[in-house]
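Multiple structures follow.
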Structure P
Amino acid sequence: MKKVEPQVRLVSRPQVDYDMIADYLREVGGQAWLERFDRGELDAHLGDAQNLAEFAGRLCYRSWEPGLNPNVTRVRKDQDAYLGNLLASLHGSVLEHVSFSFVLHNVSRVLTHEIIRHRPGVAVSQESLRFVRLTDLPFWFPEWAEEDPELMKRATEMLERMEEFQFWMAEHFGLDEQGVKFAEKKHKTSFMRRFAPEGVATGLVWTANVRTLRHTLEARTAPGAEEEIRLLFHRIGEVLKEEAPALFGDYEVEDGAWVPRWRKV
């Protein structure tokens, strides 16, 4: 048994093809939007997430500059102001174009059972304990549990016993003997995982769009949420606020809860 800590790694972010955007803008007369790059108002390398959200929003109203849409007589030039108005207007559909992928490592299967409840706008690829045979049992303990010596003693003894049982089953089934086919290993490993605790740590790639991220960030850091998932989403929130401040900068953290100024976008 080894103690572990939930980890968050951002492994993928939006990448915009500005040549294709420019080709579209020439057709609709919106070249002035891309000219903002030359003035340093948009960042083609660091701001793709926010640029994509702005691009999708402006396309809806053809608001690249005044006059392209007769109904539009003025446009916001500042991206922060534009995206802030987009959030305030609850125009959440354009946020669905912007997705981030995370590796969530050393998170329990308790947590993964919770996170899969969020299905819209999400993709999940999780480590399979049908194929991956357990050796040690990685486990996360909250601080209050670690401060209880008797609890930790009993918990550690129980986990070590379960860990010993995993090794015994592997030896009993002869899984490491020469010539054992992978199909047989998979069959027995699938059975062995039933004797691992729900709190055993695992990993997954979790992809979600910004609209979903805004909802899950609020819901999963709320005071009533499970403490491990609160910890994990606090760390996700910190990454997102740094990555796309105009899309996540309206949140205030209150006793660990991420509370947005604009809800249900």
Structure Q
Amino acid sequence: MLDLGRPEPITSHLLDESCAGTAIRHGFFTRQGGVSEGIYKGLNVGLGSQDVRGHVTENRSRICNWFELPTDNLATPHQVHSADVFVVDEAYDGERPKADAVVSATPGIIVGVLTADCGPVLLADPQAGVVAAAHAGWRGALDGIIENTICTMERFGADRGRIAACLGPSISGENYEVGPEFVDRFVEKDQRHATYFIPSTRENHRLFNLQNYILDRLVESGVTAHYSGHCTYADETRFYSYRRTTHRNEPDYGRQISAISIVDGGYRGSAL
């Protein structure tokens, strides 16, 4: 079994500074520190991938070990590129509902989302003790996953003026070529969306800046936000990429996880 050592996630200076002195801990995990092999080499946590199930389970356990919490306490949704959010509390039983963001105010639970080019967003209001992880692909971002996540956090006492958010590793605009139908979908919803597209070298195609689009949705929602500065497509050593896999005609791809938790003990749940 391949073993690439201990996971060493990327962290956000904004979240680190905002959550300093609190029990909130977060990480944008890379491929480092996993046991998966072949095209999944590394820390693949994708339950929906065709990777060896035992490898995925071990990789997910390593995420929990990094947080120093039990494996039972990792909550990730069954992602469907929606704008739906689910809340995890003391009653969490390991269910993975179809949704694309997770919100929690319960200590001891790790909330996370899986990505392989889409935008992972981690959010926290340390004063209210509310954290969230959102999976912002183009469809979810267009339909309001960012706004819905923030509104759900507010239901538990968060104030958007205090929320810090970081967009993690995701595909950069220079590697995200799209066709005219894609552009039309965005522009029909809001003419201002045209600014996120620039001409590609291929006729009638454009390059889409998903990262700027997500960041603008965060800022326009009233939270403080920044971007980690990493492109999943360009850095094969550290990140899985759906689009890179597609271009190579590979049969499947791994997923990395971005996760956040109020890690001061508390909840101990049942196994996933």
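Values quoted throughout were computed directly from the atomic coordinates according to the rules given, and no laboratory measurement underlies them. Note that this is a predicted model, so its numbers are computed, not measured. Cβ atoms are built from the backbone, for glycine too; each structure is taken alone.
See the values below:
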quantity	calculated
Origin of the derived value 15, 33, 27, 19, 6, 0 (P(r) over Cα pairs in 10 Å bins from 0, in percent, for residues 140-211 alone; candidates P, Q)	P
Entry that produces 30, 57, 13 once P(r) over Cα pairs in 10 Å bins from 0, in percent, for residues 28-75 alone is calculated, selected from P, Q	Q
Winner on mean count of other Cβ atoms within 10 Å over residues 60-67 once structures P, Q are ranked, highest first	Q
For mean count of other Cβ atoms within 10 Å over residues 124-131 computed as 22.6, the structure of P, Q it came from	Q
Source structure (of P, Q) for helix-only ellipticity at 222 nm (-39500 (n - 2.57) for each DSSP H run of 4 or more, over all residues; to 500), computed value -6500	Q
Top of P, Q by Cα Rg over 2.2 N^0.38 Å, largest first	P
Distance in nm of label points 7 Å out along Cα→Cβ at positions 84 and 196 - structure with the largest value, from P, Q	P
